[in-house]
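The following blocks contain the structures, represented as structure tokens.
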Structure P
């Protein structure tokens, strides 16, 4: 690593004082979350998004291929240099250690004018915040324009080879979902994660001309209901019907997220699935995720919604029956194996259960494979959105234009 630090900048480094992170109250258990938020009066303020590209970790590896600046939590310049060869960043009792230097700060901002910032093996745009949490771990947050962010989401979440109308629809869905998170998490250190807990963002190197065009064609457009934005959820394959958002999460009922019958995703390889789990596996994964389950003896489906999805499961344990939401069990057992809650059969096996079901994902909102088929049948992106989000309209928040790197 080739640091060039002037004596003045070194003094600034020593003078930097830790800033106490703002305390944000955690949501109460079982608190019902809002399903819509007023559109911002000045939407241009929300053209930037903060993406957590590295979850809290004991260390980070970062680098740049161009001149950079490093700033503290008060945006005071610590030092600048020509480039950073892969450098280890770790928490320190008094702040953050960046390579060989320790800075008395709870956050660092790495900024470049051109080129790439590398975190681990992935490449990102021009601003990266390194944040130290109360547990002494570091997370990395990439800040970039909404439109460039979407160009790193669409080719990962959808196939660039799919019909353009389905890609345009997906661009509006993903933009809506992202903006809702920005507004909902205002005051928090990041807006969305780069993985499936939000929507997958691949960073630089994942762009494709077709998905880029879908983003440009719909720039600034979001789904709204009565001038309010709602979380436009999406998933891979609904399995025959989407479901109500408020029956999957503790969310207010919303007229655009009530579920629809969908016969268009039968071509998906995920339309039918089965998975086998032993009782030991079920108990271990419940415990790993903090669920109080000792001596699991069996389970049973409890209630179904209008789409046929299981609402919850009763877990028979040595300490009595425990109840868990069906989506919670799906996430604990692994959504790549327990693909949906649209369970068609639960079969007892020797030491466990075989589940058979339809679809992949939570089943709320936009069905990706269904949208693909609708586009192949000649539906426009607006018609596709009307189908999956009844009662919703489209609002353009800011003028359409091609996104610029690092905007």
Structure Q
């Protein structure tokens, strides 16, 4: 019997199906593998670092000289008694603002009033004696013309009148002195200012020789700051003063905040040979009491202007082992470390002497996540340099 054709083709057909199925599986595996590799590559690609940038720009920049200063009262007076006696009354409060001529204290005046009365009485007595001596002289001078009184007597009477005239003048001076001494029992403020702590309490005996005084008064409006200026800055400050630019700004030592604005009063007349500095006095209105005697401040003086200086925000500056640098942003949004030479830094603006070009973008915030070559994304633009 001949074999059945269907039975002969079955193994061959099965092998074809197996090969086809394997090919499909291999293709599917290849597609899946390629897709996984693409996802992995996308996942491993670094995410751009979000940063803020500003463009280096040219502008006119004021030039400053800054020196450490100590705030001092414009005037300081230690109020002392000029006579001895009991301090009967204290008429000021500690910390009170007082005016020039204001009564501050009273010393027991009774002894000085008595001395003035004695001086007045002595003047009256000597004036009466002088009047009598003058009458005698006038009468004897008339009689002397007829030789009823000797010339010697008249000469003696003239001398007596002269002596009594001098005595009357002395009595008047004594009255003036006694009046002055009495006035010293009323102690007044020699300046307008603020009273400090009371140094002597009411009821104590005070003396003109006491060194502590009764109270210290400081004039705070205006107020002064004395700063030590390096000798190589003297010429710049003098030129600014000659040009009429005398603005001085007092800055906080803690955070650089502007405390007061005033003017330069003078440069001292000699340089300290030990420190190579010269004292500079600046005066501030101090209406808000922002400055206080003894306070340390930075005194900033404007001495000129840099025309069209290249500037960036001070926040763009970074410091490394090789010096100061900034991160510039390349056209393909990569961070590039650029060394720079910096001039002055003031009010958040840094002057760049070399290293950058005008219009070059620099990173001003977010640098702590950036490395040279890092991809960056500018989320915001800092206009601080413009």
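Read-outs: derived from the displayed coordinates by stated rules, not from any lab. Values in this document were obtained by computation on a predicted structure and should not be read as measured data. Cβ atoms are built from the backbone, for glycine too; each structure is taken alone.
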**Report entry** Structure with the greatest value (metric relative contact order in percent (Cα under 8 Å, 6 or more apart), set P, Q)
**Finding:** Q
Query raised in the report: For which of P, Q does FRET efficiency 1/(1 + (r/R0)^6) of positions 110 and 190 (r between Cβ atoms, R0 = 25 Å, to 0.05), calculated from the coordinates, equal 0.50?
Result: Q
Query raised in the report: For structures P, Q, which has the highest computed value of FRET efficiency 1/(1 + (r/R0)^6) of positions 158 and 358 (r between Cβ atoms, R0 = 35 Å, to 0.05)?
Result: P
Requested in this report: Can you spot which of P, Q the value 4.2 was calculated from, given it is distance in nm of label points 7 Å out along Cα→Cβ at positions 182 and 222?
Outcome: Q
Query - Computed -6500 for helix-only ellipticity at 222 nm (-39500 (n - 2.57) for each DSSP H run of 4 or more, over all residues; to 500) - originating structure among P, Q - result: P
Query raised in the report: Which of P, Q yields 54, 42, 38 for Cα extents along the principal axes in Å, for residues 166-301 alone, as computed?
Result: P
**Report entry** Top of P, Q by Cα Rg over 2.2 N^0.38 Å, largest first
**Finding:** Q
Query raised in the report: Comparing mean count of other Cβ atoms within 10 Å over residues 46-53 across P, Q, which is largest?
Result: P
Report summary line: Structures P, Q compared on distance in nm of label points 7 Å out along Cα→Cβ at positions 94 and 350: the greatest is P
